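Participant: The following blocks contain the structures, represented as structure tokens.
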Structure P
Amino acid sequence: MPEYAKPLGDTIRQARVSHGFSQRGLAEQLAIDSRTILNIENYNGNPKMTILYPLVRELGIDPWDIFYPELKQDESAFRKMQILLKECSDDEIAALIPVVEAALNIVKAKRGQKV
């Protein structure tokens with residue numbers, strides 16, 4: 001099994017269930033074969049981008065959950081920060097970067113960590 005198969009299958013299944021879709025219902029919504037969803041969720045699928053892109057978009061999946069599952073954060077503070085940043089323009093985020101870096105330096109210095 002390729003290393004991406006489990007995080008991909010688990011993420012698709014969790015998102016599908018949380019959106020109230022059956023495998024068949026999701027497949028119909030995306031105009032794809034329901035076996036495609038079944039294969040992905042059973043870690044056998046290697047979907048093409050033409051399948052993966054609409055699947056991720058339809059289910060509102062954060063691609064980081066698939067490609068960087070080790071970084072998955074469920075803590076409310078992390079999710080709140082993500083929501084705040086998603087509401088910012090690129091210019092606003094660029095302006096925040098030095099502020100965040102300075103704040104991290106202070107927090108980590110208090111913990112005795114090198115930044």
Structure Q
Amino acid sequence: MGRELTEQELHNLAMNIVGHELEANGFEFMAINSELRKNPQYVCLKEKILHFIVVRNVEFPMNPRDYDQELMQTVKDHAEKFEAKTYFAGVGLSNAANQELPLFLDEEYIVDYQGLIEI
């Protein structure tokens with residue numbers, strides 16, 4: 001059995017998953033912040049509109065579509081100063097062999113990501 005992934009590694013994995021989707025959907029990255037608890041993770045431009053995107057790794061069995069409303073309101077208030085839209089991207093990551101176990105390096109995992117949620 002490999003080493004358990006750290007909180008930062010799980011965060012980076014969630015960011016990579018969301019980042020690939022953003023890129024595939026034509027978002028242009030203006031700023032990327034992968035430091036834990038610094039928001040938003042992505043500031044993107046699409047069709048001349050700024051988008052602030054908060055990415056979170058959500059542990060099983062929590063719902064990756066549930067978010068911290070107070071945090072998201074703070075980000076939205078900040079985004080509005082830049083006439084930007086605000087989104088939450090929750091990524092559920094769980095161990096493929098047993099969802100009760102943590103994720104380990106170089107082992108399979110399940111992704112539950114259902115896209116951006118506009119705030």
Structure R
Amino acid sequence: MKELTEQELHNLAMNIVGRELEAQGYEFMAVNSALKKNPQFVCIKEKQVYFIVVRNVAYDQNPRVYDANLMKKIKQHAVGYKAITYYAGVGLSNAKDEYLPVYLNEDYIVDYDGLIEV
């Protein structure tokens with residue numbers, strides 16, 4: 001069993017959010033999957049620009065709680081682009097035992113309630 005790395009968990013979270021954005025009609029202008037580079041998605045929908053920050057959140061943490069200082073910086077950056085800022089926290093955990101890591105090709109549980117406007 002291979003444990004997913006931090007980058008792989010981040011990419012998985014981005015894929016989950018990206019599929020939802022696509023289904024809701026967002027068009028991707030820029031995608032950044034590098035850790036610690038924000039925002040992950042710059043999208044447009046109905047002529048409105050959106051900055052979306054995606055975070056993988058460990059099992060014992062609440063995926064709806066975000067780093068207020070980081071999101072304040074992103075929101076200030078978004079103002080220059082007249083963009084709306086969203087946070088997307090994705091909780092990922094091992095399906096058999098939430099205290100175990102998420103493994104490659106093993107079942108996992110997703111705790112994701114959608115975009116949170118900042």
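Participant: Hey, distance in nm of label points 7 Å out along Cα→Cβ at positions 7 and 95 derived from one of P, Q, R reads 3.3; which structure?
Facilitator: Only structure P yields this read-out.
Participant: Computing distance in nm of label points 7 Å out along Cα→Cβ at positions 31 and 87 for each of P, Q, R, which one ends up highest?
Facilitator: If we compare distance in nm of label points 7 Å out along Cα→Cβ at positions 31 and 87 over P, Q, R, the biggest value is for P.
Readers should treat all values here as calculations from the given coordinates under stated rules, not as data from a laboratory. Not measured: the values here are computed from a predicted model. Cβ atoms are built from the backbone, for glycine too; each structure is taken alone.
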